[in-house]
Structure 1
């Protein structure tokens, strides 16, 4: 299980870094567009379309980092009250439920990605941009999240989880 966990960790790092590249494209593209509009009054052709695609890549390829580091939003007021013998099983079940949801989203996404690739789908806008590759990345990100959630469920249920960074609780 340790070797599998290591592979998943490396893959989430790879996908996370790809997501960060798209985040940089999104940030710099927006800055360039703002400067272009301020100076020339014109937007950069195709930048809006590329921003849409970049957002998809950031969300679905960055999902692995979020799951790995427990950086997602969660409410633990119920599980915090459970005893140490029950809590891992409840949390493991929750991770399995999350894996099921990811898989249920990944299956139709995979079918759509296959169709999109088969017709070499593109998005019309100011510039014609192929979008089939983002649909493939979206499906891959969801499948990876499903696998990651199953591994997390097993690790949590067997008390072998490697905890992510612990954030300070927020007081409201």
Structure 2
């Protein structure tokens, strides 16, 4: 299965962060087929029959290779493409984020969810198992990760929707 991994808090090549070679190598160490970095933010394309185990093993391998521990999340590439297909034509696309988390499905209509998101100046406009799409009130803000962490009680990581549009355009037809 073609998948996309999102490592949390990775800025490849910056001091205190793992290198691209370490991130990609960690997936090779974990047995992933054809791991490829997309941009320099911990987004990796890979193929695996057991993506969850692969991402977990890649996280352990990354810690061994770089001494840096990071949480990783994954989603089938086809699911990323489906989310992009639904939201890519939004006029406010530059304010949109896709967040992966381990907390099940967040109900965007739940009053407490609405309040929590509004407190961080965003709105959850779509959600599914382990993911949500948010729209920030202002350009150049990124509020989805803290909202997801507050709502789920666990770590999360986000990517801007324009980044995922580029990923889907480049790899979605594979």
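Values in this text are rule-based calculations from the coordinates and carry no lab data. Quick caveat, the model's predicted, so the values are computed rather than measured. Cβ atoms are built from the backbone, for glycine too; each structure is taken alone.
Identify which of structures 1, 2 gives the largest calculated value of percent of Cα pairs over 25 Å apart.
1
Out of 1, 2, which one gives 22 for relative contact order in percent (Cα under 8 Å, 6 or more apart) as computed from the coordinates?
Matching structure: 2.
Have a look at 1, 2 and say which one yields -11500 for helix-only ellipticity at 222 nm (-39500 (n - 2.57) for each DSSP H run of 4 or more, over all residues; to 500), as calculated.
This value belongs to structure 2.
Given 1.1 as the derived value for distance in nm of label points 7 Å out along Cα→Cβ at positions 44 and 100, which of the supplied structures 1, 2 does it correspond to?
2
Just checking, which of 1, 2 has the largest value of mean count of other Cβ atoms within 10 Å over residues 20-27?
2
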